[in-house]
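Structures are listed in the sections that come next.
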Structure I
Amino acid sequence: MKVHNTLGNGFQEVIYQRCLAIELAEAGLNFLREQEHPIFYKDLQVGTRRADFVIENKLVVELKALINLEDVHLAQAKNYTVAYNFPIGLLINFGGTSLQHKLVFNPKYIFKPNSVNS
């Protein structure tokens, strides 16, 4: 929220990514930016993908700078969460006049009410 409140909307995604990296570092969080990860199909590597952020080796964060999020962006964030084998992921959109964020869940994990760290 701090990044969006400071910059507003209208910048390219990479600008928000750099600013969020500054905020994460100042918060003392362990993160990797643009970490490459292999994608497999039937146990064969078919390519790689880079998540915008992997935070504390537990959470994939995908950033967008679009006027509006669409279902395809949610699907992308969910696919990264599954590919990285994390229970949850986060999609953040800096492109709107208000910050948009969506929590996505990996269906491989069973979530109990009021518990994200199952």
Structure II
Amino acid sequence: MSVNQMLCHLTDGYLVGLGEKTVSPATGFLQRTLIKWIALQAPLQWAKGYPTRPEVEQGRGGTPPISFTQDQQRLVSTLHRFCHNLQEPCTPHPTFGLMTREDWWRWGYLHADHHLRQFGR
């Protein structure tokens, strides 16, 4: 994934949380309980290679990059709305199911952290 693709991928993820992008579910009892708790609460870095939903995967259904500046501006704008306008009840997460606003915010931080680490951050 290139830096521009990462910016678009993160934007797509925040749009899912805002309920503005639809993603197919991939959940089950373990994903909604144990895996959700581990992913959001355990003091562990997320493992590389966990499959993403095709609607937000770069090169498949994810938003394609335009230019670094435009993609960066769109991410910043979407992140601002995600942080300030996320309504409850929240849109379910495609893997973790029902999420509170705080769960989505935690997920948003961890998701960005996961991808920034791929570029040495």
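Computed from the coordinates by the stated procedures, all read-outs in this text should not be read as laboratory data. On a predicted model such as this, the values are computed, not experimentally measured, just so you know. Cβ atoms are built from the backbone, for glycine too; each structure is taken alone.
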Requested in this report: For mean count of other Cβ atoms within 10 Å over residues 68-75, find whichever of I, II sits highest and give me its label.
Outcome: II
Query raised in the report: The value 22, 16, 14 for semi-axes √(5λ) of the Cα gyration tensor in Å was derived from one model only; which of I, II is it?
Result: II
**Report entry** FRET efficiency 1/(1 + (r/R0)^6) of positions 12 and 108 (r between Cβ atoms, R0 = 25 Å, to 0.05) - structure with the largest value, from I, II
**Finding:** II
Query raised in the report: Of structures I, II, which gives 21 when relative contact order in percent (Cα under 8 Å, 6 or more apart) is computed from the coordinates?
Result: I
Query - helix-only ellipticity at 222 nm (-39500 (n - 2.57) for each DSSP H run of 4 or more, over all residues; to 500) derived as -15000 - corresponding label from I, II - result: II
